[in-house]
1. Tell me which structure, out of 1, 2, gives 56, 29, 24 once semi-axes √(5λ) of the Cα gyration tensor in Å is calculated.
2. If you work out relative contact order in percent (Cα under 8 Å, 6 or more apart) for 1, 2, which one comes out largest?
3. Given 6.5 as the derived value for distance in nm of label points 7 Å out along Cα→Cβ at positions 332 and 476, which of the supplied structures 1, 2 does it correspond to?
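Just so it is clear, none of the values below were taken in a lab; they were calculated from the coordinates. Keep in mind that this is a model prediction, so the values were computed, not measured. Cβ atoms are built from the backbone, for glycine too; each structure is taken alone.
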Structure 1
Amino acid sequence: MDRPNLKDKLDNLPTQSGVYLMKDSTGKIIYVGKAVNLRSRVRSYFHASVDSPKTMRLAGQVADIDFIVTESELEALLQEMTLIKRHRPHYNIRLKDDKSYPYIKTTWQDDFPKVFVTRRMQQDGARYFGPYTHVWAVHDTLHTLRKVFPYLTCDRIITGQDKRACLYYDIGLCIAPCIGAASKTEYRAMIDQLCLFLEGKTKAIVDDLQSKMAAAAENLEFERAARFRDQLQAIQRVVERQRVISPELTDQDVIAMARVDGSACVQVFFIRQGKLIGREYFVLEGAEGEDPPELMTSFVKQFYDSAPFVPPEILLQTDIEEAQIISTWLRSKRGGEKVQLHLPRPGTEQDLVQMAAENAAQTLTMLRAQWEADQNKQVVALTELQAALNLEQAPTRIECYDISNIQGTNAVGSMVVFVKGAARKSDYRRFKIRTVEGANDFAMLQEVLRRRFRHALEPQSEPLSPGGQVDPFTLLPDLVIIDGGKGQLNAAIEILEELGLDTVPVVSLAKRQEEIFVQGQSESIRLPRDSQALFLVQRIRDEAHRFAVGYHRTLREKTGMASQLDVIPGIGPRRRQALLKQFGSLEAIREASVDDLASVKGMTRQAAEQLKANL
């Protein structure tokens with residue numbers, strides 16, 4: 001590490017629980033985290049064994065670290081959420097546009113509460129319901145409910161002494177407390193009924209209206225009975241949209257998500273009194289390279305931090321980290337009532353989570369189609385890249401290559417292709433290294449490039465595939481990106497020159513500082529941190545890494561448990577035997593913490609960290 005001030009900070013961090021804030025060279029907060037042991041957690045970002053591209057990028061940009069010591073883990077959790085919400089750091093998982101979702105607000109703190117749509121929740125004594133994804137659906141619901149609960153919409157000061165009511169009273173959309181037609185108690189009772197309905201407690205309201213309608217009809221008050229009938233029909237239109245899930249009248253939220261590459265979408269089903277009263281989706285930013293438990297944990301914390309209602313039961317698609325401390329926090333938000341966070345049990349609960357996951361996948365597919373259609377950002381990115389690399393034209397077809405191996409075993413290469421700034425997965429290719437022995441990344445990269453570009457130079461008797469598409473190997477890219485530094489770049493240039501393809505532009509992108517190395521230039525190029533070109537090359541590089549690592553893991557699984565442990569640096573036969581004796585299976589070793597691994601006889605903490613990083 002060539003940042004002495006930062007090294008001093010890492011060496012002197014406290015070992016108590018707290019929150020840490022990582023800053024870049026401009027002083028901007030780029031990551032906020034919490035830890036039970038600040039020193040241990042923060043130092044882990046800078047270990048040589050770190051393999052996450054996102055973590056490596058973060059560590060490469062950190063210039064300073066601040067921290068706040070807390071008295072408890074719960075206090076650290078609350079502080080972390082506050083800081084993430086305030087600063088929205090680039091490297092944190094963030095609930096996208098978390099303030100833009102519409103809510104229904106009832107001004108319960110007022111003598112005569114009003115009901116309207118808002119996008120901002122405040123601690124003002126009002127009651128909030130939501131969030132809802134589509135504001136038009138909220139207005140549609142309120143339009144229907146106002147026929148049942150004719151609440152105020154005017155700005156009059158209600159005294160009950162006005163001489164005339166407005167038009168809404170005449171058409172049955174207000175009960176006119178302004179002229180004394182309804183008392184304060186009667187009006188608030190109606191608003192309370194509306195709130196109960198929005199909470200999903202519809203049965204009592206329907207039963208009450210049916211009873212009133214029957215009584216009015218029995219007393220020959222047919223006009224009054226007709227009003228109750230119309231209200232029942234209006235309520236029924238809303239209730240019919242609510243699917244009965246359980247006869248047990250439970251209140252619960254069901255949360256599941258879908259992921260594609262660096263994109264994540266979370267679907268939440270709101271079940272009240274056994275009925276599915278609503279469902280909403282949320283997009284997570286900064287999700288690339290994160291595990292499902294980390295994504296689910298971040299979502300639960302950010303969503304319930306501002307949610308107007310926390311149910312007693314929350315069904316989750318995956319386990320979450322810090323489950324106990326989060327449950328304690330949610331319990332405090334429910335006024336001391338217990339909140340259960342758990343995975344679904346077989347049967348209805350499992351079906352619900354599966355349905356939520358399928359909805360999340362469909363929503364994400366729709367959203368990605370919209371994002372892919374946003375050509376403007378892609379055009380800007382390609383134009384910026386052309387200027388930065390001094391290319392003759394904007395690169396339409398970009399190919400990126402990466403190598404994945406552990407000590408030379410099960411070595412693989414990947415080729416990913418982006419056309420006009422969008423991934424073309426049909427052109428992706430994987431390469432199993434055939435000729436290189438030992439850990440020689442440069443030679444492996446050269447083998448991959450030689451095989452790929454020799455194919456492009458061979459005469460093609462059948463240039464079209466059986467499906468009528470051009471064989472992607474016959475196409476030359478407008479730009480080649482290599483995951484690595486100067487060494488990888490020189491290795492790639494050597495092969496292209498060997499094949500007579502030295503006119504194909506090639507660059508390398510180093511993870512630590514996001515430096516781009518170009519042939520013939522001693523100084524690297526650093527794109528502006530907020531440029532679309534940087535976002536594009538990062539996305540392409542990370543996709544190549546993901547694609548290579550996925551294939552590498554598949555091959556490792558085929559080699560068997562013992563051999564997988566054997567190829568990890570620092571794990572010999574004795575340590576392998578001790579680990580298997582202690583944990584019993586490779587899966588259990590994967591799930592164990594670094595502390596648990598280090599406690600095994602014959603293991604050291606360094607060996608434990610290396611093992612954790614490579615499994």
Structure 2
Amino acid sequence: MPKEKLLSLAFLLLGTAVGCEGQIIGKNNLGGGGGGSDPTSPGGAVPGPVGPNGIVPPIGPTTTPGPGGSPPKPADQNAAGPMPLRRLTAREYNNTIRDLLGDNSKPADQFPVDKEPEFLFHRAGIVSTQDLSSVKTAAETAAATVEAKVTTLAPCPMGTAEDVCAKNFIADFGLRAYRRPVVQEETDRLMALYASGRGEQMLTYPGAIRLLVEGMLLSPAFLYHWELGYDAPTVEGKVVRLTPYENASRLSYFIWGSLPDATLFQAAKDNKLSTPEELQAQAKRMLADNKARDTVVSFVEEWLQLDQISTRPKDPAFYPEYNPALQAAMAAEVSSFVTNTVFDADGKFSSLLTSTNSYVDQGLATLYGVQGVQGTGMKQMALDNSQRAGLFTRAGFLSVNAGTDQSSPTKRGRRVYERLLCGVLPNPPNNVPPPKPASAAGTTRQHAEDHDKNPCTGACHALMDPIGFGFEHYDGIGKFRVTEKNAMIDSSGSIDVDNGKHMFKDARELSQLLSESPTVARCFATQWMRYAFKRTETEADQASINDVVTAFGKGNSVTDLIVGVVGSRSFRYRTPGTGEKLQ
């Protein structure tokens with residue numbers, strides 16, 4: 001039988017046909033838990049009602065505002081948010097293949113980008129025909145080395161029937177691939193696929209194991225986060241309690257971006273992942289693994305869009321020193337600074353916003369005006385505290401949030417407003433005129449101030465630009481400057497936060513102000529909840545957010561915040577999906 005026909009058979013046997021509407025088609029349908037869409041999108045926050053011009057103000061108090069401006073109501077301590085059915089992201093897929101098969105080839109790099117305009121963090125979107133083709137190719141690529149590893153991956157001792165070995169492999173490998181035990185119906189389907197490979201295709205035992213791996217990697221049990229499997233959900237009041245295997249998977253994909261390890265699987269088997277204390281103990285253990293460092297960097301990169309450093313273009317006529325090597329150093333600085341601050345230094349969120357500790361190579365040192373650094377290796381050192389303080393004064397953030405030929409108070413101010421205050425600004429209307437080009441007379445700040453006088457720009461720009469002016473000491477690639485076009489830089493600005501307007505003289509003072517703000521702390525905790533759940537928060541999550549903010553506020557520790565998320569009610573429970581059959 002031709003291979004293409006055999007793989008088609010694998011789809012049919014395993015019930016893995018994926019429809020173009022984001023639905024999984026098959027006997028089980030896996031349809032509870034919210035279906036293929038996110039009921040909380042679009043939108044970036046739920047701090048209160050939408051204001052004039054579509055602006056959502058910064059995230060607010062610890063209670064949920066009532067409808068129509070009615071008095072706030074206390075958060076429901078027994079509620080939990082939804083758990084939409086979602087596919088593995090490209091990062092999760094690559095990490096899972098790495099830990100499942102020892103394969104670092106990153107086959108999911110060919111997937112369409114996991115980014116939706118209405119949601120900040122990466123998540124796999126609806127399934128298209130192109131996606132299905134990419135998933136099929138990735139499964140083939142990942143399984144390509146299986147035959148060479150069969151003696152360790154699927155051993156079959158002499159004297160043991162190969163059918164028995166294949167069945168044992170399905171149970172052992174399937175537990176890890178599906179993140180839960182394989183049920184009998186699935187085993188029967190997989191054994192039928194194995195038999196087809198050995199019989200009709202006349203494959204060897206290693207070849208049939210490879211076929212099994214391809215088939216399992218095409219299964220919805222592997223591709224989707226639905227570790228409940230065929231079991232009936234456990235309903236407690238108006239919410240569903242997650243099973244130990246669901247908790248193990250949710251925990252591992254949150255902290256590691258990959259499948260559970262043997263310790264987590266054993267804890268799930270022993271029913272020891274049901275209480276906040278049990279989950280948080282595992283979280284603390286897992287945070288000591290280097291995979292947790294990768295996750296914290298991933299969060300920061302997505303949160304601040306620093307994953308765009310390598311692709312952000314600049315005009316070489318204005319920035320001749322800007323090149324791929326410098327961009328790579330900017331990205332490496334972010335990664336090293338974040339992991340050192342969170343895991344090796346004091347671990348505080350405030351330090352991410354204020355520390356002068358850095359990692360530079362010769363090119364980045366030159367941009368920063370630092371002497372004595374040679375070569376391409378990253379060297380740890382302290383930056384000039386009169387010029388730099390924390391993430392928002394680093395070249396990576398500043399270059400991403402700038403134009404191709406100049407700085408941008410608007411882009412930088414908007415990033416702070418939306419990412420640190422959790423406010424939401426609408427897209428600009430079509431009739432907004434562009435600001436003056438870099439070649440025009442006057443400084444970038446003067447261009448912005450002139451632009452803001454236009455009647456159709458005032459509402460949003462009044463929120464963004466006064467914040468962004470604080471970054472005017474940095475040009476479009478983050479180089480510090482005292483003058484622009486022979487005029488002295490004015491980096492003074494203001495920000496409306498914590499129920500008042502606060503003035504600052506530059507980005508360093510702004511960063512210090514942000515590091516001490518209760519509003520910013522609550523927003524940062526909320527952003528971690530969004531990252532963990534891959535959705536926007538709902539009213540039902542407010543009690544969980546309050547608990548996480550409390551845990552975070554005790555020591556300002558990023559890892560304490562992560563542990564707090566794991567212990568929250570919305571991590572352990574979910575609202576039933578629309579139309580879900582609970583019994």
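1. Numbers: 1: 56, 29, 24; 2: 46, 28, 22.
Derived from the structure labelled 1.
2. Working: 1: 9; 2: 20.
The structure with the largest value is 2.
3. On the way: 1: 6.5; 2: 2.6.
Derived from the structure labelled 1.
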